[in-house]
Structure 1
Amino acid sequence: MLPAVHHVAIICIDYETSKQFYTNKLGFVVLAENWRAERQSWKCGLQRGSIQIELFSFPAPPSRSTKPEACGLRHIAFSVASVEATADLLRAQSVDVEPIRTDPYTGRLFTFIADPDGLPIELYQDDA
């Protein structure tokens, strides 16, 4: 019934900063970028492989209440071939990377980074 996630929608505070983070640091490409005058809002479609993100800006959005245990979406997670190699690439681009940990249930490596607005992003080793 639900074969895949189509996209993740993210509301950011500083549109240009967030767009640069997702494109320059994480390697997403811009599919479409639209200014919605009636909402004073940008809507940007981003893609990397099969992953799509809709990046939105709105005037004065409320801050995330806690990190990451607010009710609702806790974090987004991306599969990576190697957590260590991905963490090294991100650190070389001045992205703060949390210490790498091992999932106690699966034995796989994972870590977290944050986007410019503090949205937690998990990097999870896909050993498949």
Structure 2
Amino acid sequence: MPDGQDILQGVIDTDRPVKPAMLRGWRCRCPNCGTGPMLRGYLTVRDHCPVCGEALHHQRADDGPAYLTILIVGHLLAPIMLYVFTNYQPDPLVASSVFSVGAVALSLYLLPRLKGALVALQWAKRMHGFGERV
């Protein structure tokens, strides 16, 4: 009968590579094969990869991608806004219009990519049922 050390070593040996999986997820591709689309629509994760058949329904991204998007957009735009207002003193209506469009555009770009990366991280770390044998 294997002891705890052997079981732990077996889990470590079967770890999936995190960086390639997250890069595939960033491209909204299957974290397993990298070719099949992960998303069906804008944010809906497919149940299975259409190319390799990897089960993706285990994902629990929930609000994580939205929080990360808000964090990144806020940290990028706040210093830019401060710089623009202190150095150029634009008309407030023009500045608010430009920064609003920029924030929405950046958020729409980042949200599906961060969701893909978060699902891929869960897949690589075998979280929420991704490690179970079916």
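Throughout, read-outs are computed from the coordinates displayed, never taken from laboratory work. Just so you know, these numbers come straight off a predicted model, no measurement behind them. Cβ atoms are built from the backbone, for glycine too; each structure is taken alone.
Taking FRET efficiency 1/(1 + (r/R0)^6) of positions 94 and 118 (r between Cβ atoms, R0 = 35 Å, to 0.05) as the criterion, the top structure among 1, 2 is 1, with the largest value. In terms of volume of the Cα convex hull per residue in Å³, the structure with the greatest value among 1, 2 is 1.
If helix-only ellipticity at 222 nm (-39500 (n - 2.57) for each DSSP H run of 4 or more, over all residues; to 500) is computed to be -3500, which of 1, 2 is the source? Present the calculation step by step, with values, prior to reporting the outcome.
Working: 1: -3500; 2: -19500.
Among 1, 2, the structure yielding -3500 for helix-only ellipticity at 222 nm (-39500 (n - 2.57) for each DSSP H run of 4 or more, over all residues; to 500) is 1.
Which structure, out of 1, 2, was relative contact order in percent (Cα under 8 Å, 6 or more apart) calculated from, if the result is 22? This value belongs to structure 1.
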